[in-house]
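Given below, in the form of structure tokens, are the structures.
Nothing in this text is a laboratory measurement; each read-out follows from the coordinates by a stated rule. Because the structure is predicted, anything quoted here is derived from the model rather than measured. Cβ atoms are built from the backbone, for glycine too; each structure is taken alone.
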Structure 1
Amino acid sequence: MSNQINDMHYKLKVALLVRRVGIKEFANTLKKPDGTIGISHQALIRVAQDKEKTPWIRSVIHNTIKETSKDYPNIWEELFKRMTQTKQQQLFKALNGIESQLEHLRSIINDIVPSGDWIDAKEFALRTNLKHKTVTNYAGKGTIKMTKKNISGQYLIHTSELENWEK
């Protein structure tokens, strides 16, 4: 990720932090114009950094920022009306550090659990009578907690999650 900061990218990162949502989780929940769910977080960042022009993503970013500023006006005022550009850049760097640490912690946690205890999203869907797409959406949003992605980017879900979802 670039250290270059612009207003929209900074405000999106702060909005997601205030809402306690990671950028990857947020990207996985976006509904594309064709109705499918999820985009890459890199595409989201490119639009936020003004490196790419995708009108519907830009609109989602603006709406998220606008809704967050309405839902959390005190936090928003504090962060944007009283901060200097230097302090904003320091906060932005700190946010990047926090995201990296969270990713590192997730990988450590995923490595602790034995690999034989993971099933793919299709198997999880079959065992829980959910649709495959619903399972992948829940995994992306964090509704299904113990998840990781394999090398091809497919979700793997720990078998302990079955207890919470089986009927």
Structure 2
Amino acid sequence: MRYAFIVPVLMPLWIGNPASSQVRITSTWECPNPDESHLVRAPDRPDHSFAVFRFRCTPLRPDRIAGLVAKSDEGIGSAEFLGDKQTFRNIEAVTMDNGDKLFYDTTGTNTYEKGVFVSGAGISTITGGTGKLKGIKGKVISKGKPGANGTIWDAETEYSLPK
């Protein structure tokens, strides 16, 4: 079975009042196929494989956190394909317009029909940041759908900054 390799990425954008305890926002990111990937077939069955990959994504709806605008996301990930299901884990860094970075760890699943991406879902934990984003905490729940240039990820983010 041949899979169109879709980057399983969850891209949040952040906006709100940094003095508040919890802020909730929504955002959308576009992730084309990976810059670099390597797929290895498992020996147990023809529709079982593992992959590692490097990717970059662009915000379609960039918003602000602490006065900064998210400009790009890049990361690395691993995935297991078994039949029409894929499980994945990514480590990612969002770069803001001033160069500050936001880091997160993502896990989730994607669904395929006849090797074509249909939908995805995942959860991210915000693991830290630099500069104005130092000490940020939060989580992201994302849903993926096919797009013209790759995968479109809609994300709901909840975060807090230190006071």
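State the single structure among 1, 2 that was used to calculate distance in nm of label points 7 Å out along Cα→Cβ at positions 25 and 153, giving 1.6. Derived from 2, not from the others. In this comparison of 1, 2, the computed figure -0.99, -1.09 for log10 I(q)/I(0) by the Debye sum over Cα atoms at q = 0.18, 0.19 Å⁻¹ is attributed to 2.
Matching task: 14.6, 45 is the computed value of Rg and Dmax of the Cα atoms in Å, for residues 49-144 alone. Pick the structure from 1, 2. It was calculated from structure 2. Out of 1, 2, which structure matches 14.2 when mean count of other Cβ atoms within 10 Å over residues 89-96 is calculated? It traces back to 1. 1, 2: which one has helix-only ellipticity at 222 nm (-39500 (n - 2.57) for each DSSP H run of 4 or more, over all residues; to 500), as calculated, at -19000? Computing helix-only ellipticity at 222 nm (-39500 (n - 2.57) for each DSSP H run of 4 or more, over all residues; to 500) on every structure in 1, 2 gives -19000 only for 1.
Among candidates 1, 2, the computation of distance in nm of label points 7 Å out along Cα→Cβ at positions 73 and 97 that gave 3.3 used structure 1. If relative contact order in percent (Cα under 8 Å, 6 or more apart) comes out at 20 when worked out from the coordinates, which of 1, 2 was used? Source structure: 1. Which structure, out of 1, 2, was FRET efficiency 1/(1 + (r/R0)^6) of positions 41 and 137 (r between Cβ atoms, R0 = 25 Å, to 0.05) derived from, given a value of 0.95? So the calculation was done on 1.
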